[in-house]
1. Please state which of the structures P, Q yields 18 when relative contact order in percent (Cα under 8 Å, 6 or more apart) is computed from it.
2. So distance in nm of label points 7 Å out along Cα→Cβ at positions 24 and 64, computed for just one structure, reads 1.2; which one of P, Q is that?
3. Hey, FRET efficiency 1/(1 + (r/R0)^6) of positions 144 and 160 (r between Cβ atoms, R0 = 30 Å, to 0.05) derived from one of P, Q reads 0.90; which structure?
4. A value of 51 was computed for percent of Cα pairs over 20 Å apart; which of P, Q is the source structure?
5. For mean count of other Cβ atoms within 10 Å over residues 40-47, which of P, Q scores largest?
Structure P
Amino acid sequence: MSRIGKRPVTIPSGVTADIKDGQLTVKGPKGTLSLGLSDMVTYDVQDGAISVQPANDGKAARSHWGMQRTLVSNLVEGVTQGFSKTLEISGVGYRAQAQGRKLKLQLGYSHDVDFDVPEGVEVKTPDNTTVEISGIDKQMVGQVAAEIRRWRKPEPYKGKGIKYRGEYIFRKEGKKK
C-alpha cells in the first residue's frame with residue numbers, strides 16, 4: 001500500500017479543482033494548472049480534498065498511485081505558493097544578468113550564452129552570481145534550472161561552475177609531486 005497515496009490532498013480556500021474530459025484543472029490565486037489523468041487511478045474531488053485511489057489491485061495501478069497523488073499535490077501547491085530554485089555561479093569572470101525574457105550568462109566561453117526563458121517561468125538575478133528561478137509548474141522550474149546548470153556544471157577541483165543553492169560539490173585533491 002502506498003503511504004503517500006492514502007492521504008488526500010487538501011484544497012485550501014481560494015482554490016478550485018475540477019475534473020473534466022480526462023483533465024484535472026486546479027485554479028488558484030497564482031494561476032491555473034492542469035494534469036492529464038491516468039486510467040490506472042481514480043480521482044475524487046469532494047469535501048475540500050482530492051483523493052486518489054488505484055483503479056484495481058494490479059501492480060501497475062498501485063505503482064501509479066503514489067506518483068499521481070504527488071502530481072496532484074504539486075498542482076495545488078503551485079497555484080497557491082509556487083515553486084522556486086536558486087542557482088549560484090562561482091568562478092572568476094562568471095556572471096549572469098536577466099534582461100527581460102533572456103538570461104545573459106558569461107561562463108568563460110569565448111562568447112556570451114543567451115538563454116531564452118520560457119513562458120510561465122520568471123528568472124531574477126539579485127546579484128551577478130545568483131539566479132532565482134520561480135513559477136507555478138514544478139516540472140518547468142526544475143527543467144529550466146537544469147538547462148541553465150548544464151552550460152557549466154561545477155567541477156570537482158576548484159568548484160567553478162553553476163550549482164544549486166545548498167548542493168554539496170565533492171572536491172578532489174589535485175596532482176601531487
Structure Q
Amino acid sequence: MDISEIKTKARKAGFARRKTAFGARHPGQSAYLSEVLAGYRGVALAGYMPIQTEINPLGAMAEAAAYGPVGVPVIQGAGLPLKFSLWTPEAPMRAGPFGASIPEVDAFFEPEIVIVPLVAFDAQGGRLGYGGGFYDRTLQELRNKRATLAIGFAFDAQQAETLPLEPTDQPLDLIVTESSIRDLS
C-alpha cells in the first residue's frame with residue numbers, strides 16, 4: 001500500500017470520528033479557542049468558515065475580531081497557497097469553493113496565527129487535512145517570512161494514534177479541542 005492509499009484510509013477513519021463528534025452537539029465548543037486567542041489580542045489571525053462536520057470556530061473568531069484583523073481562507077487554485085481575506089461577523093459573504101463562504105469583497109492580508117481545520121491529528125502535532133495541500137503550502141510560505149502559529153482546531157475524537165505524514169506536512173504548534181488546549185512547542 002502506498003502513502004496515498006494509507007492517507008485515504010486514515011482520512012476515511014478521521015471523517016467517521018469527526019461526524020460522530022459533530023453529531024454530539026457539544027455546547028461552547030470554541031471556549032478553549034477563545035481562551036487561547038485572548039492571549040494574542042490584536043495579532044492578525046485567520047480562522048475558517050466551517051463546512052460539513054468541522055468544529056465551529058466562529059464564536060472565537062468574532063471575539064478576536066473586536067481586537068484585531070481576522071480573516072478567512074480564499075482558495076486561489078489547485079496547487080497554490082491560500083490567501084486570507086478580512087472577515088467580520090457582519091461581513092457580506094458569498095459562496096466559495098468546496099462550500100465555504102468567503103467575503104464578498106476581497107481584502108487580503110497575511111496572518112501571524114492560523115486556525116487550521118483538519119480531518120485528524122496526532123499527539124505530536126501531525127495533521128491530516130482534506131488532501132489538497134492548501135494549508136501545508138500556506139503555512140510553509142508564511143513561516144518562510146516570519147514565525148506563524150498554527151493552531152489545529154478539532155474535536156477530541158479526531159485524534160489518531162499515528163498518521164501517515166510526509167516531509168511537506170506542516171506541523172501544528174497547538175491543538176485546541178472542545179475540552180482542552182495542547183501546547184506542542
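Throughout, read-outs are computed from the coordinates displayed, never taken from laboratory work. Remember, it's a predicted structure, so these values are computed and weren't measured experimentally. Cβ atoms are built from the backbone, for glycine too; each structure is taken alone.
1. Working: P: 18; Q: 24.
Checking each candidate, the match is P.
2. Numbers: P: 1.2; Q: 2.4.
The correct label is P.
3. Values: P: 0.90; Q: 0.60.
Derived from the structure labelled P.
4. Details: P: 62; Q: 51.
Corresponding structure: Q.
5. Working: P: 15.1; Q: 18.6.
Largest calculated value belongs to Q.
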